[in-house]
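No lab work stands behind these numbers, since they all come straight from the coordinates. Keep in mind the model is a prediction, meaning the values are calculated, not measured. Cβ atoms are built from the backbone, for glycine too; each structure is taken alone.
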Structure I
Amino acid sequence: MSSRLTTGLAVAALHAAIVTSLGVKLAVDRATHPRVWVRTAPVDPDLPIRGRYVRMQIEAAPSSAADAWRGVDAQPVALRVEDGRLVAAPSPAGLYARLVRRTQDTVVVPVDPIAYFIPERAPDPSRRAPGEELWVEVTVPARGLPRPIRLGVKKSGAIVPLEF
């Protein structure tokens, strides 16, 4: 074999190993970390450079330590799953989030949105009919933003996963 062919095969094998290791890591995370459905608000459905995706702001319930939010615009939080819902608690190190007051409740919204990539020909799931809400099932790692698994629509109290 020539030197170029050997080098090319080595680089291809390295790339395959990197992609495979990422896939294995995500599969292990899904199996070992908690999963939860989270209400979300779409931010931006399309960016030509990255492909077609739904960019979402997820919402978490504030922990019982919500008094720590007084007078603070954004602060580091740790996300965890409690009783089947996503909860944000102030933490000395973590991802930054802000407290948002809705008409009926108060939620914690991470500053950075998450992205869920969708097929090019799929209808935009962020456009919902009245009475429907977009939800996302996420894996909640020990640190960092939750990782989206699938989208769903909540209507009449039930979440129905979307098929693409």
Structure II
Amino acid sequence: MAEPRDLTSILTVLLEEQVDMVLVGALAAVAQGAPITTHDVDVVHARSTSNVTRLIAALGRLNARYRGRPAFAPLPPDPVALAGPGHSLFMTDLGPLDCLGTIEGGLSYDALLPLSIQIDFDGRPLRVLGLETIVRLKRGSTTPKDRLALPILEETLRKSRG
């Protein structure tokens, strides 16, 4: 299982390669003060050819391979899949990374930009899905993990509003 510092190291590599992305999921909530744990990084990336090229470079540095494949037959990242709206779920040397073309409701990178905030991440700007949007999306979820986290996320949102 990846250590929290490994997850932030994944973000560092993505930012160093100048990948256009919005951090979503539990790590985005943690970045905004939610006291929850997570074991992966979820990003929605821009699906332009140039950005997918930068993403492939970052994935190469991370030794990314599709999860669920046998260790003796790893499958490297597929640029065609990354250019589409689906989910590419990777294991990297630093932990799990989910590269998402869209999330709930078909929300793409461009749709998420106005719903995101910019934070400083080790001196670099990082786009993070706003906590209000995270809560709204989790309210519509039926997964047990999301339902359990929802009261914590709602309380964090309430406190952030003062």
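Supply the structure label, taken from I, II, corresponding to distance in nm of label points 7 Å out along Cα→Cβ at positions 20 and 100 with the calculated value 4.1. Walk me through the numbers before you get to the answer.
Values: I: 4.1; II: 1.9.
The structure behind it is I.
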*Out of I, II, choose the structure whose coordinates give distance in nm of label points 7 Å out along Cα→Cβ at positions 84 and 148 equal to 2.4 when calculated.*
I
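Comparing structures I, II by mean count of other Cβ atoms within 10 Å over residues 76-83, which one has the largest value? Could the numbers behind the result be given before it?
Values: I: 17.5; II: 14.6.
Top value of mean count of other Cβ atoms within 10 Å over residues 76-83, among I, II, belongs to structure I.
Assuming -11500 is helix-only ellipticity at 222 nm (-39500 (n - 2.57) for each DSSP H run of 4 or more, over all residues; to 500) as calculated from a single structure, say which of I, II it is.
Details: I: -6500; II: -11500.
This value belongs to structure II.
Can you say which of I, II returns 69, 40, 29 when Cα extents along the principal axes in Å is computed? Mind dumping the intermediate values first?
Numbers: I: 69, 40, 29; II: 48, 31, 30.
So the calculation was done on I.
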